[in-house]
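What follows is a set of structures to go through.
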Structure P
Amino acid sequence: MPLAARLRPRNLAEYVGQQHLVGPGKPLRKAVETGHLHSMILWGPPGVGKTTLAKLCATQVDARFETISAVLAGVKEIREVVERARQALSQGCRTVLFVDEVHRFNKAQQDAFLPHVEEGLLTFIGATTENPSFELNSALLSRARVYVLKPIPAEDLAALLDRALTDPVRGLAGGHVTLTADARERLLLAADGDARRLLNLLEIAHDLVDEADGARTIDAAALDEVLRTGTRRFDKGGDVFYDQISALHKSVRGSSADGALYWLARMLDGGCDPLYIARRVVRMASEDIGNADPRALDLAMAAWDVQERLGSPEGELAIAQAVVYMAVAPKSNAVYKAYNQAMDYVRGRGSEEVPLHIRNAPTKLMGELGHGAEYHYAHDWPGAYVPGENYLPESSRDVRFYQPVDRGLEQRIAEKMAHWRALDAASDWQRYGAPRKPARKP
């Protein structure tokens, strides 16, 4: 058997990691030790002990353990499991049904076993690497408690590594294997919180090293042969993917150039399409910098263009340049907020008519109907601004969406808009004989 299978824990005392769930006094451990096992969904990355924990739960409560794959099993296989569970229950034996990759369960599969979970014939345990709230329907989620499993800490992996090297029966002790200090450190780093990966890498390295005087020594050179691929965690579309792009965006918004570069490097190292990142960087330029520094949008578009034209590595460097520029640029979400407010405002009102003076008048009839009448051509006025002119529907003329911040170029924009408002106020005294009401927000 592979080393990872031989070292699979036989009880909770041997279980590595997830102490927030199975540590002394924790809810899941209490439920198992008292025999009150409930249906659950184990959500976490690969190699953190989901299948192992499910088996230990079944063993602890003296239940049969049935396992099916959501990818391979159909309704027929589920009905067979249900029938075996019914026979076992008639003899006083409970059944735990473990469903691997439960996020791939379709509606027919769920309908086939959910009633039997409800009546207590089966205790359901599902395992998934995907966010259950996105991938599973409400009927399944309502019948199971979700437990989040985390990457295994380095100290727990180190204990597992020592067990693999010293256990005379299940480990590699029979081969007298040792690791150099450098190799040990690199192996724990390469495992990246994944116990199965740790043991698989150790076993491969063990097989590559020649035996000398009845012993094997795994050094850095041996690990170089094993670690030819990346070791960082990335899933190109799952939760880790979206968590990392979120971290990149928030680092830019928070003006952390180092944080932004780190998450950019993590995503590129994990195999993310640089063009996807380039598109998101353009969004960051508009959403979080806007008119505080309009050059950010130009630089983001240029980086996207470089990536499309030149590819790697020139494109990635251009994206990094844009990301760093935006991280240190003045920030404003004034345009982003103004756009959202304008959209909400428009959706909540009827189809208000365009004021006559700013309507188009391409025909004589339209001119006779007043289209474009009393329109003032801005370029003919001082500063190309017509004081008191209205460009909104009459019922919305006092609405103001755009509120520039006091940072970057928007500070100048705010000063200019304040000057225009002062001109409008003075014009209103002349045109209407009384000052207009203050502008209101939507």
Structure Q
Amino acid sequence: MNAVLGSAARPLRVAIVGAGPAGFYAAGQLLASGDPAVHVDLYDRLMTPWGLVRFGVAPDHPKIKSVTRVFERTARMPGFSFHGNVEVGSDVSHAELAGAYNAVLYAVGTAGDRRLGIPGEDLPGSESATDFVAWYNGHPDYAGLDFDLSGSRAVVIGNGNVALDVARMLALSARELEVTDTADHAIERLRDSRIEEIVVLGRRGPVQAAFTNPELRELAELELADVIVDQDELALDPASAAALQQAEQTTQRNVETLRAYAQQAPRGKPRRIVLRFLRSPVAITGEQRAEAIVVERTALEPGPDGTLRARPTGVSERLETGLVLRAVGYVGQPLPGIPFDERSGTLLNDRGRVLDAQSGEPVPGLYAAGWIKRGPSGVIGTNKKCAQETTSRLIEDFRAGLLPAPEEQPEALIERLRERGVHVVDYAGWEAIDAHERALGEPVGRPRVKLVRREDQLRHARAGA
């Protein structure tokens, strides 16, 4: 007699694509469900898990990275398997994956960056903050990039935490850098940087800035950099003043912090982080590379939805700079064979159930979680609730008999990948990479020294396996 699907003898087989926070939270929730019993195979195109915790969180924020201890506990749960170095859409198709599992859940994040859409944006020296963050965090796809840090000024476009991370990394001293897990190639370049001023520009005002309180406050602790805020730029229009009265504590405290920065005298440190508001980029100029950015003063006015929007005033200024980093948001990328919403830059979904583009009905067995589900918003912990919404619907669909039956066992798919020459890295392989990186870091007082070359990672992963 065949075992019942969802029993310990015949667990529900779920593939999760993307080993970042959303993927691990979803895996932990499914494995802890008990009824049904679930086996989770977690796929990632990289050999290393953790996603943006490894490649997005600033290296000088080790406490934030401690969330990986939660994910490590998930990886030790019965029924968990990791398959790294497998790219869905290249090494294996979605159709093959769907044919081997009862359900496939995508948690691949939003890897693309939003563009400014202004003249000169493609000049050398005008770069994506997404690329810069991946570069200094040792992402193997970005380790070969280079950034010109020979000029005296850098301009960062954006008023969120990524903009502050980038500005802070450009301002850190060699001593501050050398106790982090910043990639070695980036430490070398940042140590030799000649940048003296980092200007952070926002299109709207201080009330609309999306910084979190700790990120904004810790700028005051930088060894080499003063924080400069012009008191005049903190003057609030009536609508912003009214909004501040009703705003959450995060916004109110941000404005208080900015006002405190404006009132304090510079200490004469060799670098400056200048926070400016109501400035919109108009053009990046230069002959062969970026030499300056033209920005226009903006004013705020209510939009059709009631939110305050920046409108141009016609007053512009030119800032000389050899490095412009845009940090204006992430955007999801379409996945082959998966319904995608171009407007939102996410998978087409209803609370985690992926929808058919024609009928609008849920595609049986297909789900999304994390940024590719809801867009790039929230902090790492936000993904826990987001994943819970999705996994709850997956289990609801199982109980309603809506999940498809696999055409083959996942083990057969993994074996076929190996036959194709794909070097599938299991969790033991990742643990070998992890142990080696930590061992390299220990003698020099660093949490780890990252391996950034795929061949080096694969060599240690094979030894561990």
Structure R
Amino acid sequence: MKYFGTDGFRGEAGKVLTADHAYKIGRYLGWYYSRDHRGKVVIGKDTRRSSYMLEYALVAGIIASGCDAYLLHVTTTPSVAYVARTEDFDCGVMVSASHNPFYDNGIKLISGNGQKASAALEELIEKYIDGESGELPFATGEEIGIATDYAIGRNRYIGYLISLATRSYQGKKIGLDCSNGSSFMIAKSVFDALGAKTYVVGVDPDGLNINLDCGSTHIKNLRKIVQEKGLDAGFAFDGDADRCIAVDNEGQIIDGDYILYICGRYLKKHKRLDGNHVVATVMSNFGFFRAMERAGIETEVTTVGDKYVNEAMVRHGYILGGEQSGHIIFSKHATTGDGVLTAIMLMEVIMEEKKDLHALAEGMKKFPQLLKNVAVSDKAAVMGNKKVQAEVERITEALGESGRILLRESGTEPVIRVMVEAETQDLCEQYVSDMVNLIYAEGLAD
């Protein structure tokens, strides 16, 4: 794929991803979904300055092709998926670059059933962008589409989240870090309605501060407020709130692996873990896999990307899966990762088991892990380099059964990710350094 990666079309706004790209995507979507009926597309965006530019360009393209556009305005990716699948929309579009800095942006396509759009549709759009499929007709007269304010859809999603909680959170003190992103108007409303006493950070977006030293990729703000205020738990989301990373009552970070472990054990205990499987990715920690084995739970392992996690879940009928990064899918309730939903599900375990989050996580011990990103121009050249592959084999043999090295291409950024897990942090640092140095020595790094 030329433009679309594992999580949509993403890159620096105005440079890699332009208003013209957005307009053409809108033109194709509008035409594609209005071939045999009046199409309906629902659109959400995050708080980046460029999100407004891309949203309006998308809308112009959609309605110019004779399709109607419904605007949720600033909202989360999972809310777009929820509205798309529950309110008879042909397609959903989210304007967001997730956890990336403000100057990046992205366009994520969601099918009418709330799943990530098919690669086949993305390929058709790419051909249109590049002028390989000819021009599309413009709608005229009464066939021109309309754009409608649809904030009510976001409100219905908030109501849905509230309805999933089985008990009041009265007496619980909860910290929320909304990353100056999409959840800043949603997360607090949900937890306030459920009776929790909430303490919030990352709720002052200005278009430039999304994910800036806050949210699920910068957890220190949330840890500080949890420890200083003596909170029961804290939850941090990323820019479009499809991720959640938690902090327990003692300040320990509860990442996606811990969340899968806690929720998987809980569902198994209550005989609700369909297939006795949890889906994870190759990036999950060794300690996670060993803890799941001890709990008698099997794991299905996929490549990185919540898209692939969801595909495995759908294929086998499993109900829980996710990534270490905090993309967690509860398929009984949602079709995508949903940060606020994940926070609610963790609270449900805390309330029903009558244990704090630290106690719930105690059965899992993570291996030391180190991940470094190496900026490169040609990811395939790195992965195909014979000396690089030989170094992977050497380190794999040296680690044996007590660790691993993983080298992979990022699906969203021009980087190679080098990850090592071992019995000590020193070993992690040694082998990551060996690999990174080789990539530079081979002239493969930027």
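Values quoted throughout were computed directly from the atomic coordinates according to the rules given, and no laboratory measurement underlies them. Note that the coordinates shown come from a computational prediction; the quantities given were computed from them, not determined experimentally. Cβ atoms are built from the backbone, for glycine too; each structure is taken alone.
Quick look at the values:
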read-out	value
If helix-only ellipticity at 222 nm (-39500 (n - 2.57) for each DSSP H run of 4 or more, over all residues; to 500) is computed and equals -12000, the structure in P, Q, R	R
Entry that produces -0.96, -1.08, -1.41 once log10 I(q)/I(0) by the Debye sum over Cα atoms at q = 0.13, 0.14, 0.17 Å⁻¹, for residues 91-306 alone is calculated, selected from P, Q, R	R
If distance in nm of label points 7 Å out along Cα→Cβ at positions 19 and 355 is computed and equals 3.3, the structure in P, Q, R	Q
Which entry (P, Q, R) yields the derived value 32.4, 107 for Rg and Dmax of the Cα atoms in Å	P
Parent structure of the calculated result 1.00, given that FRET efficiency 1/(1 + (r/R0)^6) of positions 283 and 419 (r between Cβ atoms, R0 = 30 Å, to 0.05) is the read-out and P, Q, R the choices	R
